[in-house]
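Dropping the structures in below, format is structure tokens.
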Structure P
Amino acid sequence: MHLPDYIRIKELLARARSLADAAEAHGTLAGCLCGAAGYGFEDWLREILPEGRAEAAAVAALRELYTGTAQALLEPDMEFELLLPGDEESIDARTAALAEWCQGFLYGLGAGGIPDAAGLPGEAGEIVRDFAEITRAGVDAGEDLESNESAYAELVEFVRVGVQLLFEELAAARRPAAPSAAPLH
């Protein structure tokens, strides 16, 4: 999966006066795609932009992000990736972005039609509850950089795989309800 550059998306969202940072906006997208049937690009823009629209360059990059994310979730080879800052950013900044990503994801699940995601049965509910804990993640000042880097990498992988599992688990929730037959009188 190829995502647009995190910094570019962050800048484009800032220029469009988005209330969500790049990581949170991508988390929202992934959450909505997991929870909502027929969640479209325009739906996402309305979630993350004050007026639901942006300049052409931003729309093109955001559409690329939307399309790449939606396709990756559908692929069986588990290529889904989180839009997060690169390794050149501090561990503090990357950890904060991961927390924001999870916050956006949980918001997206709710906006996408899964109002009590933490109450989902089995593994799905456990993953969602873990994501809620990750929204409070921080760097452990008592640990060295290598330990914090390792913990961060494990959390990113956990979230990445967890999203893919939730996407599969919630497939039935995304199917449109069958029309009910009207009673004959």
Structure Q
Amino acid sequence: MNIACIAWGSLLWKPQGLKLASGWHPGGPAMPIEFARQSDDSPELALVLCDSARLMPTYWAYVATDNLDTARAMLFEREKIRAAFPEWIGSVPAQNGAADNPRVAAWLRAKGIDAAIWTAIPPKFDGVSGRVPTVDEAVAWLDSCSGAQRDAAEDYIRRTPAHIDTAYRRIIAARLGWHPLREAHVTQMR
């Protein structure tokens, strides 16, 4: 079984424990993503799936395993997800409470790939899981960061590939001057 990982955020430049069998390729399935999650373990406003967001381009890479449970476990560990939330790793075929995703299933059929995994952590703001911040709240929170926290938050937004041009990103760039880096910082692994 060949398995692809779909990504749009920090997995692209720091896959860490996720073992890949290829580099990242553009042309993953379009997904509704936005800068809508205050991370628990890092000072950033992370890109996550967000039902109200516009569809954005994604990347994909082959995972270095042919076992879907192993692939899910690698991504689960990389994302530091607690065992109580197995649905926070999406997959097609769906497993462990993950919802079916017809968009990803159609993309897999078109690519001739057997399965896919992706991060399905929900939005979170002010400690409330599932809460999507307004764009004004997101910008105000980012602007309130200082020192190393601000540097890390800015780095995350700027490293995200420029063509992932979300509505929030445009306003963050206009108000804070955090424009995408000129070069894509996508980890190319073989």
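FYI, it's all coordinate maths here, none of it is from the lab. All values reported here derive from a predicted model rather than from experimental measurement. Cβ atoms are built from the backbone, for glycine too; each structure is taken alone.
Here are a few things to note about the model shown:
- Winner on distance in nm of label points 7 Å out along Cα→Cβ at positions 115 and 171 once structures P, Q are ranked, highest first: Q
- helix-only ellipticity at 222 nm (-39500 (n - 2.57) for each DSSP H run of 4 or more, over all residues; to 500) from the coordinates reads -20000; which among P, Q: P
- Source structure (of P, Q) for distance in nm of label points 7 Å out along Cα→Cβ at positions 43 and 75, computed value 3.0: Q
- Label whose coordinates, when semi-axes √(5λ) of the Cα gyration tensor in Å is calculated, return 27, 18, 15 (choices P, Q): Q
- Computed 3.9 for distance in nm of label points 7 Å out along Cα→Cβ at positions 147 and 163 - originating structure among P, Q: Q
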